[in-house]
1. Just checking, which of P, Q has the largest value of distance in nm of label points 7 Å out along Cα→Cβ at positions 10 and 226?
2. In terms of distance in nm of label points 7 Å out along Cα→Cβ at positions 34 and 50, which of structures P, Q is highest?
3. Among P, Q, considering only relative contact order in percent (Cα under 8 Å, 6 or more apart), which has the greatest calculated value?
4. To which of P, Q does the computed value 50, 29, 18 (semi-axes √(5λ) of the Cα gyration tensor in Å) belong?
5. From which structure (P, Q) was helix-only ellipticity at 222 nm (-39500 (n - 2.57) for each DSSP H run of 4 or more, over all residues; to 500) calculated, if the value obtained is -16500?
6. Say we calculate distance in nm of label points 7 Å out along Cα→Cβ at positions 74 and 130 for every structure; which of P, Q gives the highest result?
7. Work out which structure the value 17.5, 58 belongs to, where Rg and Dmax of the Cα atoms in Å, for residues 170-265 alone was derived from one of P, Q.
8. Using distance in nm of label points 7 Å out along Cα→Cβ at positions 106 and 162 for the comparison, can you identify which of P, Q gives the largest number?
Structure P
Amino acid sequence: MAKLNFLEKIKVGLSKTRDVLTMDLNDLFSKKVIDKDLYDKLEELLIAADMGPQFTYDLIDDVKKRVSRHDLQNADEIKKVMQERMNAILQKIDKPLTIPRGKPFVIMTIGVNGSGKTTTIGKLANMLKSEGHEVMLVAADTFRAAAVEQLEVWGTRVGAPVIKHKTSADPAAVVFDAMAKIKAGFSGVVIVDTAGRLHTRVNLMEELKKVKRIIARELPEIAPEILLILDATTGQNAVVQAKTFKDEIGATGIVLTKLDGTSKGGVVVRIAGELGLPVRFIGVGEGLDDLRVFDSGNFTKALLD
């Protein structure tokens, strides 16, 4: 089987959201007439795709104004307006992660259990290794033995050493050891796995803040990427999590996983519009190469073209 190109791969990965949007939009616009019923159904469709109330309100308001000015002649043209507005929002958070070569760089991953954090770390490590970066993994989720074992499996698979302590050790101590490796001359990318218990728990947030402080104290010259891993299948709950982690920990970028398993891929638009955090990567499948750098143009084409 021929290997899918970049856009085709994303289309396949976003097929559930794409099917809902394009099939329902095509059905909706088949009537051609722009009336209140169409607006109501369009609103339901966008909310169901987790585009968010603000985007939905703004889009419908824009469409109504264009109709009144006779800029829109039929319902088919609404899809073009939607694509324009999606592009305008997503371009603002279309900022790929820049990792220097030959210099140490730290990525601290955060997110709740079940978001795909450790798997994403493995795929990210594989991507970086293929680009010629040295990679070191840090098992700072010390309270869940399976997390350390899973990270070690990934380390072996992609050829990256893993810094670890015994179960229930202080996560900050593991990170301290990793920072010592950088001080001793390691000049690659250090990816830190952290605990992911419920984001509402105060003790988790304090633990993550401590890890972040250790990185800042030991390597003040390095501005770490605080990468938030979000499960797209949770829809609006992902937005709630993102707000919490942004406010509490200072997340600097997002990876949206499991987009292939949901019809709620529109949540990317909501995250962009409400939080303004860059979406660095998206997960569109279970394969090793199914973590993709986010590209707003390809994303909207994959959903609507």
Structure Q
Amino acid sequence: MIDLSALSNTELLTLCKEYGQATLSWRRKFLGLLPEVHKRKLYEQAGCSSVIEFAQKLAGISEERVRLTLNLERRFENKPALHEALVNGEVSINKLARVVSIATKENAEELAEKVKILPREALETWVRDIKTEESAPCKNQELFSEGLHVHSDASLGETITTFQLTPKVQKKLQELHQKGIDINEIILSAIENREQEIEQEKETISNECQPTTSRYIPAKTRKILKKEYGNKCSIKTCTKPSEELHHSQRFSVAKTHDPKYLAPLCKPHHTLAHLKDLKYYAAKNERKKGS
């Protein structure tokens, strides 16, 4: 018997985390058994009128989670890898529920691997990216004096984005337009010049980069990346703010902070960018468990 009063705060917290993780693991395994219990009507032998009552009495599991488990089991019947992940309690039903809308016989094995490795937020982002890629891109663009609008076909589920122009900019554009000057060409030229300046500045910084053991990214490198990407994640379909800078050339190998190989990402996309590393560490952990 554990004398709780004799435990330090650190020891007590560690014990809580240990028991909590064990509880989550066993609850996942219990949920995985419910589809078979339901099929056999095994709940009747436990004096229950339904599998829902059975789950509530034995494990305190809500009706909503039981119904979700049964629904997922039906949806994964022809997708063995995902079905196995559910009934074996390998991953939570919350994570499985996030991939069910894109699950097919062809991608089931890949999805089963992703739900085991990725944190929930990164998994949600990955699924959303897939759905975004499948939707039609915006094509129609028009310029109005009161603001810059991107018009889309509402029937395709696209939105209208408005860029607020200052009165001074509106006046200048209107004056140019009245002279018969193509303001679209002027705006495009200004954007292209800006992009060229950024590329030249990045090239200069890149040429000055020296190998280093410090993971601190120099201020001028951060500054040019902010100039290029603003405060947003660099994934075009993502609207989240950037949180971390990603080295497309692994820093542990390249030992430099070259801006040509750096991009700001939100945390979920940074996790996805390191998916190969996650696979490596997952395999490493499995080898440790087996040894």
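Since every read-out is calculated from the coordinates, none of them should be taken as a lab result. Keep in mind that this is a model prediction, so the values were computed, not measured. Cβ atoms are built from the backbone, for glycine too; each structure is taken alone.
1. On the way: P: 2.8; Q: 3.8.
Largest value of distance in nm of label points 7 Å out along Cα→Cβ at positions 10 and 226: Q.
2. Details: P: 3.0; Q: 1.2.
Result for distance in nm of label points 7 Å out along Cα→Cβ at positions 34 and 50 over P, Q: largest is P.
3. Working: P: 28; Q: 11.
Answer by largest value of relative contact order in percent (Cα under 8 Å, 6 or more apart): P.
4. Working: P: 40, 19, 16; Q: 50, 29, 18.
Computed on structure Q.
5. Details: P: -16500; Q: -18500.
Derived from the structure labelled P.
6. On the way: P: 4.3; Q: 2.2.
Top value of distance in nm of label points 7 Å out along Cα→Cβ at positions 74 and 130 goes to structure P.
7. Numbers: P: 14.9, 47; Q: 17.5, 58.
Matching structure: Q.
8. Numbers: P: 2.1; Q: 4.2.
When distance in nm of label points 7 Å out along Cα→Cβ at positions 106 and 162 is computed for each of P, Q, structure Q gives the biggest number.
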